[in-house]
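What follows is a group of structures, each given as structure tokens.
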Structure I
């Protein structure tokens, strides 16, 4: 088996996770890095011993030695880079969210249909040990029919500013940045049913709150206090099999502590997959809470991300279809787009 020759588009903070995980994979050779800021690309190239440095991804895609790329750029560039790479005959791992909206997602899907290359969306939470173990329980019918789920990521002070708070580049705020993680994980564990309707709200009340000095928070590389994205979003999502999902996510909220959780409920049992994996079931007319003894019962980003990268590499080299391919990306963008539309129109969005 020959090595997969990888290029990374985007040398910002998240690129470090991609580059490090690829470096740890013995079946990968990092050969190219691209960023609009040449100095930043050069710095990554030096750190990871990457031979080819570009400031134009079109030029990078002309490299005949390049097999696959990671797209680690602003959300508003995901579509054009992914399509260009597929049309150039490269495999693609695109960071979440897939793109800006459902319409763009369909354009990417069309590009995958005219290409024989692999396409995968970076839904990292699917690759956590806790999610992998729980998925096996669900697939074996241990929880029965999954009919309800709750998902939440609430930050009290967590707007990164910069491009994250610029809707023209991000597509939105905590919903499309954080919500996509927990909505996707819940939907994946529920069996990936088709969306039937969405009723949602978004709120723009607090802004970046850059005046708050008592708490530290992650800042985008291009941090600025300007903000035109939502602080909070919530939604009720109904699926065609009768199941439903409730979600709320925030960048800014007057809440005592940051909170996150993903809980699913079936007719034979339930499970809390985040913050820590606990499986609820019944035996001998008693309700039992079981905590599987695994290496990481909670979501551990480093481990999950390495698993994600390893899976993508294996799919490219073996021809296996990836977990989180284009169809999942399209359905997730359909849900996210409907949430924003429902909030904007203040009415339920119903699909045929």
Structure II
């Protein structure tokens, strides 16, 4: 089966699947594995640490794959952000993804470069705003996903079904997607592709701590702590406090502080920039999640409800092929059932 959507046409990738911009672990080697598997790999600029490092990583990635890829530049979570953009322009990367904070001050520069621009947001309003700024595609992240949250964020499938008729550019669904059914579900709801973070973390090529990968296999999506972390609104007092600290904290510390508050973690007042925190993800005994006491500890790790679909660690190629072939099998079965029902 040939997969053809507005996303595959925009990015020229085989499958309508994008790798998420994974802080600290979105290396060029990982991105190359994803691109070579037929999806769109993602090199996270913050992982490269410096502009020279990013240039070197982009060049290595180009040699490692002939397929398209994207470079993620997360606003507020990427060091040397202006220089990182310039490196992407000079290296003429296939696509740039901005994320988390409003991209207004960078929009004109990106559009002038002629490089395909994708913006990732947590609300319908942010995605519609990015489209008005000229984004070539938007990623909408639902509450089912891990990471940066917003008080107006909704569950993934509700968000996609609601915004699909309102967006004209390719729409990519993110948050809790990790198997053939959720892949197809997003497409049936109106998305032009899916964006995978946690699900791809449990692969052999991902430079994540093996402890976290093992924890993802053990984790259950219905654990009360995980439900609270991903779905519950923030503590009102802490939310007001962190919002009031916007002008008092360096931006690169305020952004991760806000993320921690939205995830109901209480260690936000003295937080390191994201590119410093991310190094913990690779350690042998990562303390990546502050646990909230309830019905026992949940396995530690920054992962989404996609943990419910992860039962073993496989290669990136195996994971992508299993998702695609599984989706094709479901489509065939549905088509046959419809034909029999005529």
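Figures for the structure shown
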read-out	value
Read-out log10 I(q)/I(0) by the Debye sum over Cα atoms at q = 0.10, 0.19, 0.21 Å⁻¹, for residues 53-148 alone, computed value -0.37, -0.89, -0.99, structure in I, II	I
When percent of Cα pairs over 31 Å apart is computed for each of I, II, the largest belongs to	I
Origin of the derived value -9500 (helix-only ellipticity at 222 nm (-39500 (n - 2.57) for each DSSP H run of 4 or more, over all residues; to 500); candidates I, II)	I
Structure (I, II) behind the derived value 3.1 of distance in nm of label points 7 Å out along Cα→Cβ at positions 181 and 197	I
Comparison of I, II by distance in nm of label points 7 Å out along Cα→Cβ at positions 189 and 221 - largest value held by	I
Parent structure of the calculated result 1.10, given that Rg/Rh (Cα atoms, Kirkwood Rh), for residues 101-156 alone is the read-out and I, II the choices	I
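Coordinate-derived values only; no laboratory data. Only a predicted model underlies this, so the values are computations on that prediction, with no experimental measurement involved. Cβ atoms are built from the backbone, for glycine too; each structure is taken alone.
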